Structure 1
């Protein structure tokens, strides 16, 4: 299926795309043989102060904004490992992938500490605006680094090159006709301290009226 085609609304993927268009979150499970995690994912433009609190309380992992390769290139956002001048960055072995997607950490320049739900929602909303109109944004005038919002760079070939939550989320935004900027946050289990199981994540999604979609469905239809 072409990335320009919309999945039917009768499928989980189609409902997830529709939810994104409406600014609502979805739960995305990547793959059992990858991270094996489910992320709560929002289109960046849909993140309010209330949404930020939900990401903290309902998901609990690291709140990041994933940007497409082209947007990251436009704003000259590096892979963090490439610019770290420290021995710890020399051997960054990952069990689930060849490299990390982490780039800079940023705050909007109008924030105070940058960590409050209000501050982070402001930063995320500005990132969504920047992704929608990169030619109108001077990145360093809007944002400062380091900050409290972690940026992720999607692979240049998106799902053809990498199948992490970064790429899955950006592909979903593109399918919904939205700017390629999404907020991802791992869902953690309060009792075990580990990642929330797919079954428990799906149960959460059912309780909260959130669409649950497996990464394999996104790869099959949007990859």
Structure 2
């Protein structure tokens, strides 16, 4: 994998977030500020535009640039959280021109750690962590067992979607949704949903790569 792989991933994520913008807004309208779809769509569109003019960047530089763009362009919690995630992942990849499954696992773990640290959130609190944590844990386990990359990402995507769906019966403990108390129960978390879309975009990108 190289910078081109990551650029195609972020482009695929931006396309998916644009397609699901109204759905994400609908989810957020139930337990948030009804701006999650617009924020994620705008932020990742800005990332794609920024990366189009970034020639010759290493994978690490590409991700740190994407993260910084999200922080500057996206309001609410999503920009800082995903911005931190991508910047931490970029730093984990360092200055190498290519990276393998083990390096990707380490980068995803660094991204998750950044989200947990900034958001002060753990699994079970109805946030994007409920999607990212099982996805990252599953990917690491599969890679360490020697599973082929595409299959490991497929397993991670399935774990992400399971985690996303598991937010529905939870009561929110963090963010805007936590103000609703028990009324947040019965609604799928929008941040967990957009995170699952981004993980799925990574799986598709690698599966379609030459």
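Please treat every number below as a calculation from the coordinates, not as lab data. Computed from a predicted model, the values in this text were never measured in an experiment. Cβ atoms are built from the backbone, for glycine too; each structure is taken alone.
As an exercise: helix-only ellipticity at 222 nm (-39500 (n - 2.57) for each DSSP H run of 4 or more, over all residues; to 500), calculated from one structure in 1, 2, equals -9500. Which structure is it?
Label of the originating structure: 1.
One of 1, 2 was used to compute mean count of other Cβ atoms within 10 Å over residues 13-20, and the answer was 22.1. Which one was it?
Attributed to the structure labelled 1.
With distance in nm of label points 7 Å out along Cα→Cβ at positions 29 and 85 derived from the coordinates and found to be 2.4, which of 1, 2 does the value describe?
Among 1, 2, the structure yielding 2.4 for distance in nm of label points 7 Å out along Cα→Cβ at positions 29 and 85 is 2.
Assuming 22 is relative contact order in percent (Cα under 8 Å, 6 or more apart) as calculated from a single structure, say which of 1, 2 it is.
2
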